[in-house]
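Okay, got some structures for you below.
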Structure P
Amino acid sequence: MHIADFVSGSFAGACGVAVGYPLDTVKVRIQTQKQFAGIWHCAATTFSKEGVHGFFKGMSTPMATISMTSSVVFGTYRNCLQCLSQLRGGGGGPNSKIEVFLSGLVAGTAQISVMAPGDIVKVRLQCQTESKRGGSNMRKPKYRGPVHCLLRIIKEEGFLGLYKGALPLMLRDAPSFAMYFLTYSIICEWLTDHGKKRPDWSGVMLAGGVAGISGWTVGTPMDVIKARLQMDGARETKRYRGFLHCVTDTVRVEGVGVFFRSLGINCVRAFPVGVVVFFTYEVLTGFLRARPDSVDTPRLGLE
């Protein structure tokens, strides 16, 4: 088992959250709240009413859980590649593109059980537009923090309430991570000079950024449904009867275009996050493996 991949993935994921969280907050708000006309309106309104703090609401939750979820993703992915290589008798040769795709699919699915509870807490806190700085005549935030939010969801909606939106989360992350790792693998291969085992670090970062964009391009429609199901009933009367009703009602009321309303901000956020995640992952994995050739050896399905 490649333990280094679990450890490196943990640190890489935390770095990615730190870089992309403010834009993630804007993304979640425009997906779930009609009061915002667009990205800039949401960002300006958030800043004017809540200050810089408004962009980081709920950040402690993903920072606390991302170490586990990202570790599961990268560790599962790398070990799936190894298993598939052994099954076909690859003997340490390069993994095929279908093996990279399938391993990404499994990795995205594997993280759902540990990611779903933290994700709904994050979304609920991000969508609290009320500010604690408001006067006594202003409505106060429903949740005082991550722990209070977690306990209140369990109290009001039961333990299964922590897994609202788990189905679209899986339908988002399974294909997204499949494309994420496949794109990274292909671009690294394209950018690798003849006779070398991997591209230089600028190539690694470019591949990571483009991989992030490709993953979110595939995952954005289900991301919208996930966020809406997670927020359903949190403030107002419960609107959706389930996953299919949410999809059909969203299309009926707002049209198919609503699934791509947040695609632009997802891509803007995904590029720097992808750069940071893959660069951090590759550097740390090479260090932890402590092999003479580790710096020059790619670790995500290319060796």
Structure Q
Amino acid sequence: MNSPSTQPTAASAPSPTASTATIVLAGATGALGLLIAHHLRQRGATVRALVRPGASAKAEAASLRLQGVELVEVDYANLAQLTQACTGADCVVSALSGLREVIVDAQTRLLEAAVAAGVPRIIPSDFSADFTQLPEGSNRNFDLRREFQRRLDQAPIRATSILNGMFTELLKGQAPVILTGPRRVVYWGDADQPLDFTTMVNTAEYTAAAALDPTTPRYLCVAGEVASIRGLQAEAEAATGHKFKLLRVGGLGVLGTLIKATKALMPANDEIFPPWQGMQYLHNMLSGQAKLRTLDNARYPEIRWTQVREVLATKS
């Protein structure tokens, strides 16, 4: 597999026109999928959202319809249904979220359907730090993405993976780094290791632009902001007006031991993001192994990138 570091960085590409483009979107009722659909419609694309049987009655489906999105109920085990749903599309975008049965199995059937329907391009559900640089076993969810990538890279279709580091919104609670109560920034390892953060909205906006751009390379890497732990300390202080102190819990070896202990005590293997999985993600970023090597932010210059302090300053 080619890694993002081998891809040339595009300085700028013209904003794509979408008046005749049809995009098939899987996972459209999820948080990221809804945002991608919104930005695709804003750009004028025809959006065909694939939803599971029964999902058409949900509030998210109603929101998609109000935006002019066509909803197609599909069974992801039915290749014929998926192929019919993909017919005539210019690009298939996957925002599916799950474990093996989704990231590997369902996406493989979606890939097969896109190929059978003659769709020229596909964007898989990666949207993460650079998992291509990581050793097997260091992150369960990344292992699944790599497994699907091996299948994807053998298929006769052009693929573009979008890598965006960590969703910035996770710093407001789900990622236990910035603790607003005790005003601490907690970390392991090196406080000066650069980390990539991108908001979900920016990721969706960029994905919409890429889906309508027939010239995209195999990987596109973006970061709304690159900040170290010390940088996050400064951002938290700027956002809140209060002083934050750094709290180094230990080295990365300590975090690795904590991950193993947490996984043994609370395996929750059927959950997408159990506590130990989030800790694995942090370890990957803090080690520098998952750092994006190049950034393609400038490819679509109309996008305004949201900074970490803006997210921290917003009320939940």
Structure R
Amino acid sequence: MLDRTVYLKLWGVSLLWGGNYVASAYMLRDFSPIFLSFARLVVMSLFLISVAIMNKSIRRPTKQEWGLLLMAGITGTLINQLFYFTGLQESTAGNAALIVALSPIATTLLSRIFLKENITGQKLIGAIIAFVGVVCIVLYGGKDLGISHGDVYLLIAMLGMSVSLLFIRKLTSAMTSYEVTIFSTVIGTILMSPAVAVEAVSGDLHASHQLATWLLLVCVAVIGQGLAGFWWNSGIAVAGASTSAMFMNIPPFIAIIVSHFVLGDPILLAQVGGGVLILAGVAITNMKRRKPPELKSELGM
């Protein structure tokens, strides 16, 4: 039986990640989206670099790994974060969490297209069910009926994350996930600098003047992203990927409930129904078939 602290960590990660969506939506009231994304990434990068320096457990990537890290940083950090915060400004925390939950299925489909990996009928069925859930959310889960620009941006953010996982999958064959996270995050943060400059020149950049909001930003970056990521990785190492994956179904509904009470966002039937379809699709896609029991020989061996 697994140590209770492992489950507590996984529950904690689920709650933190669900709360992150709400915290991000709340901070967008005082920050412009690109600056908020950049500021959070800077804090997270400094945290990860500090941990790496203290542990002295990071090596210099090879030339080929630098190329893959650059692509992971562009897709998983730059594109993902830019479109995530821009989309969240025009959508809801609940929609953001539900759309991002589609990432495992998107990664499976992209693996089939670019890496020529086989996709079973079971995974295809799961993908179709999840896609129907996303359609419900995008068309009927917004503030108004019809396609929301915010939800489209969130879909692009989710696809950016999914594409980055293809590069990360190759990188983790020789590097630790810890090293990949540090390098790709720092690279993406540096690449976001021009976008922040454009936002500033255009006069759209604004930041909060309240200390409490800045403290929330630091907590989200360090605890909600940095420490939660370490807890998640340790949970996977002990409990296994299949057990840990079940906890990924929790954050979207945490986000919907918390955003209702904190931000006043309504809980819509389309969100609940679409969310159930997405999570059911993800569950079907990741479900492992049971192997048929081996036939015993007549000698009882």
Just checking, which of P, Q, R has the largest value of relative contact order in percent (Cα under 8 Å, 6 or more apart)?
R
Among P, Q, R, considering only distance in nm of label points 7 Å out along Cα→Cβ at positions 88 and 248, which has the greatest calculated value?
Q
Among the shown structures P, Q, R, from which was the value 1.1 of distance in nm of label points 7 Å out along Cα→Cβ at positions 224 and 256 calculated?
P
Given 2.1 for distance in nm of label points 7 Å out along Cα→Cβ at positions 40 and 72, calculated: source structure among P, Q, R
R
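FYI, it's all coordinate maths here, none of it is from the lab. Not measured: the values here are computed from a predicted model. Cβ atoms are built from the backbone, for glycine too; each structure is taken alone.
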